[in-house]
Structure P
């Protein structure tokens with residue numbers, strides 16, 4: 001069996017193209033599984049996985065939990081708001097206590113960039129990064145690229161736009177790494193205040209004109225404005241942002257071509273996209289949700305294969 005070149009999923013930047021292709025091929029097989037009447041396989045019945053979420057999450061947490069249960073793993077869910085972290089316990093102490101219960105894999109979301117990497121160097125378990133601050137969100141980027149590939153075929157030479165709050169988005173950075181690795185051209189679009197200064201080093205182009213960007217691209221990933229991460233006013237008002245960078249049916253129709261629309265969720269309807277756009281035939285948002293389970297099943301399955309745990 002082919003294997004991943006990594007022992008953890010910490011970020012897209014640590015993967016090779018062959019790793020991504022192997023994850024996609026494995027996800028194809030799991031997508032067939034989750035569309036059967038019996039949606040489970042016994043692949044990981046001897047494995048225990050802990051989901052550690054130090055930040056709120058609905059979609060990612062549910063998706064990982066469902067992926068784990070579809071693989072027949074034993075699952076422990078941990079929420080920082082109800083834990084000893086509130087009493088001052090360190091991250092490593094928290095995780096070591098959980099690992100003492102014989103946990104094999106830790107899926108972690110944490111507000112601090114680099115938290116997953118730090119953990120991987122200090123504990124003896126497979127670590128999957130479910131989002132570390134504004135840094136990376138690798139499983140989201142993999143499911144986004146997989147969803148685009150499903151609609152457009154080979155991504156080499158395809159034009160993909162990432163629109164919105166790039167500055168505070170871990171989804172954007174992971175998407176840039178994944179799409180560039182797979183040969184796509186990437187353009188960032190948003191107000192200058194929400195485009196990071198290091199964009200040139202990432203080999204992407206930048207535009208502040210939404211309509212020009214949409215006319216250029218084959219697919220657009222419409223990101224949410226992450227108000228909870230903002231300590232400054234990055235634009236005059238939500239209304240003005242929606243007028244300049246929000247996508248509505250009128251703007252979509254004026255393109256005179258079909259483009260694919262993605263959104264990592266949660267959607268602020270009426271801000272980055274209107275309801276009629278979110279629910280249109282162009283949007284593949286629900287495909288992303290379905291593909292997220294298959295991609296996360298593939299990630300977990302392939303990483304566990306490297307643990308060399310004897311099956312009973």
Structure Q
């Protein structure tokens with residue numbers, strides 16, 4: 001059979017009903033009805049993730065046809081180019097992506113002002129207010145908070161499922177990894193070390209006399225800076241943007257996700273979902289490995 005130019009990857013949600021023969025039959029029938037030819041399924045992880053090589057003049061239409069056929073099933077899927085699947089650079093957002101928490105909201109909880117700050121966070125991540133204004137407004141409300149509180153909150157950070165496996169597996173196979181956060185260096189350095197990222201970038205909280213001053217160091221790392229870091233890392237490592245994978249959950253991740261070879265919206269707000277080429281709504285972060293063609297036996301847990 002001639003080489004196929006695209007691959008449809010289908011990924012089941014952890015703990016859900018696994019992918020089975022009847023689901024694959026429905027997928028391949030939908031591909032045929034959409035005018036796409038296909039090769040035999042290739043299991044990356046039996047019952048969990050499967051590749052189906054395809055040929056189609058309109059791959060997005062074929063993807064839509066499969067989504068329509070599987071509507072309601074707890075599955076993630078994407079059709080991506082078959083060549084160059086494994087990426088040389090991973091750039092990831094931190095809060096609500098690599099870790100479960102929004103840490104400014106957690107800090108606000110200690111002062112009893114979580115609803116005020118969480119409301120600003122939600123509007124910022126939805127793209128309703130300017131990122132710089134949102135971060136300055138929230139940090140101003142934290143003035144006087146002891147630095148020891150940041151250390152206590154940081155110790156309780158929880159990783160989203162698959163985060164460490166994603167980073168460790170890509171590094172083990174030669175990729176460079178960067179954590180790029182609109183949050184704060186007080187947290188990113190610890191998360192970087194614990195998760196295994198090569199480097200981390202974030203904003204700097206100003207501290208005076210052992211407490212937060214209510215100010216953020218300039219320049220503020222926002223949406224444009226995230227994309228700039230992605231591009232600068234590409235230049236430094238001599239690779240193109242097509243060799244990158246970026247993942248995030250909110251509006252401040254749009255620019256870097258749009259620029260990446262594989263741009264992933266992970267359990268994301270609508271503004272990022274509309275911009276991203278790939279959505280992970282059911283699987284964990286190991287879905288990014290399956291999208292690159294990694295088999296479960298190649299994972300580094």
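No lab work stands behind these numbers, since they all come straight from the coordinates. Computed from a predicted model, the values in this text were never measured in an experiment. Cβ atoms are built from the backbone, for glycine too; each structure is taken alone.
Hey, Rg and Dmax of the Cα atoms in Å, for residues 208-255 alone derived from one of P, Q reads 15.0, 46; which structure? The value was obtained from structure Q.
Given a value of 0.75 for FRET efficiency 1/(1 + (r/R0)^6) of positions 40 and 120 (r between Cβ atoms, R0 = 35 Å, to 0.05), calculated from one of P, Q, which structure does it belong to?
Answer for the origin of the read-out: P.
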